[in-house]
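Below, each structure is written out as structure tokens.
Only the coordinates and a few stated rules stand behind these numbers; no lab work does. Just so it is clear, the model here is predicted, and its values are computed rather than measured. Cβ atoms are built from the backbone, for glycine too; each structure is taken alone.
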Structure 1
Amino acid sequence: MEFPDEQQIRTVLLDIEGTTTPANFVYKTLFPYAERKLENFLQEHFAEPQIEALVRELRLQRKSDERQGLGPSHWLEDSRESQLRSAAEYSRWLMARDSKCSALKALQGAIWQEGYARGALRGEVYPDVPPAFERWRGQGRTICIYSSGSELAQRLLFSSVSSGDLTAYITRYFDTRVGAKAESESYEKIAGELGRAPNEVLFVSDAVREIEAAAAVGMKVALCARETDVETPVTEYPVVHTFDQIR
């Protein structure tokens, strides 16, 4: 696959779910694991400053959801136990909505960190990802990740794949703290933080809205359509089925 002015590409910016990593790993392994461990994790870590801060953020987000009429789960404050149950119930409510709430993502990342440390979880990437990382680094290109999962979750995934630790190849990680993935401003911020002109960055994602947002600010883009038995969305942008096509 050739891109216009391909020699200008200095950074490859990658989505995770459906791009570097099978979506089933996220939805059938990571998310269910976090939901199963949620209550016990909060019981064990509720008094830790980092977790206390995340619970406060969740409470504020719930108030915002309530003001918007979204009907979030109830939140009780009369005891430590009721706060803990409320945080767990609201987190499950967010998970059911596939929310990109930063506090939820950070909480999930902390739960997964324990899972990876205990050997209950291992990261997963498509087979073409490690050789692509090696090829792009050999070309002098930097590799960055932009995912709705927290930076911690991203690092954990890439550090524990069966082919070995891939984090040495990755220069930067971006999550929703930089902005929503379907908003053009997020890609402007990323280019600015990288010190790159937008047209020096190639963004690869399986989500049409995301590549449209990146293209709107001048990034080069490619739609990643991994599932060849699924109809590829209609798009004016280049489509790749494997990183082998990004030379």
Structure 2
Amino acid sequence: MTGEPKSGEKALDRAHWSKVARQWIAWARSPNHDAFWAYRKALVSFIGPGDGEALDVGCGEGRVSRELKTLGYRVVAADAAIAMTTAAAEADSAHSYAVAGAEALPFADNHFDLVVAYSVLMDVADPPAALKEMARVMRPRGRLVMSIVHPFADCGAFADASPDAPFVLKEDYFGRRRFEGVEERAGLRMEFAGWSQPLESYALALEQAGLTIASLREPRPEQGDDWRHFARWTRVPLFLWLTARRA
């Protein structure tokens, strides 16, 4: 992994998401508001139906857990922030809940058929430790589905608001760095923070966890008026999705 987490970084991440939990719940539950909605159908298809035990790591307010329930899985929703798991439970998002960070999952070895890490590995200080934990709780024939903001997208921004604006690299692609930023749209405000690192770092962390990449997607958003502010991401990938299995 490029760069090692420093002392206190895990606490920093937990403190941030506990602080912004109310912001995130409002942001995530506003229909068609953020990118999740423009990619939701493709994500559901990528995961696919099932009837096994599923763990949603970093569940937030529970929207991915709810999709997993609809797909037929028996779902455990886990998050390091109490406010997040409380919100997920209030929305009947899963079958059971746990307050736990990705780097220390309170579950037995070989327990889950499916582990989902949707937009969580950018938010933890130690992805290798988190992936080792996810691999540990997976059954031998289980699988991990992970979604991250595409490492390339993390390095730049569109030059302006026009639909055909060029994408401009502003940061060095390689290396690990902290990012913080604020987004405001439709009367909602969200403070984001996390870690940016290249794809190679994630691949190495998967290898160290004894996992191999079984499939990879760079999805494009749906088109339509509800998602017009994401149309430019049909030219540059916003997300990277992986399925991984035990080697």
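So the values come out like this:
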read-out	value
Structure responsible for 3.0, with distance in nm of label points 7 Å out along Cα→Cβ at positions 112 and 184 calculated and labels 1, 2 on offer	1
Structures 1, 2, by relative contact order in percent (Cα under 8 Å, 6 or more apart): label with the highest value	1
semi-axes √(5λ) of the Cα gyration tensor in Å derived as 34, 20, 16 - corresponding label from 1, 2	1
Among 1, 2, which structure scores highest (criterion: mean count of other Cβ atoms within 10 Å over residues 16-23)	1
Structure responsible for 4.4, with distance in nm of label points 7 Å out along Cα→Cβ at positions 80 and 168 calculated and labels 1, 2 on offer	1
Ranking 1, 2 by distance in nm of label points 7 Å out along Cα→Cβ at positions 64 and 160, the structure that comes out highest	2
Read-out semi-axes √(5λ) of the Cα gyration tensor in Å, for residues 24-143 alone, computed value 21, 17, 14, structure in 1, 2	2
Top of 1, 2 by FRET efficiency 1/(1 + (r/R0)^6) of positions 56 and 208 (r between Cβ atoms, R0 = 30 Å, to 0.05), largest first	2
Origin of the derived value -8500 (helix-only ellipticity at 222 nm (-39500 (n - 2.57) for each DSSP H run of 4 or more, over all residues; to 500); candidates 1, 2)	2
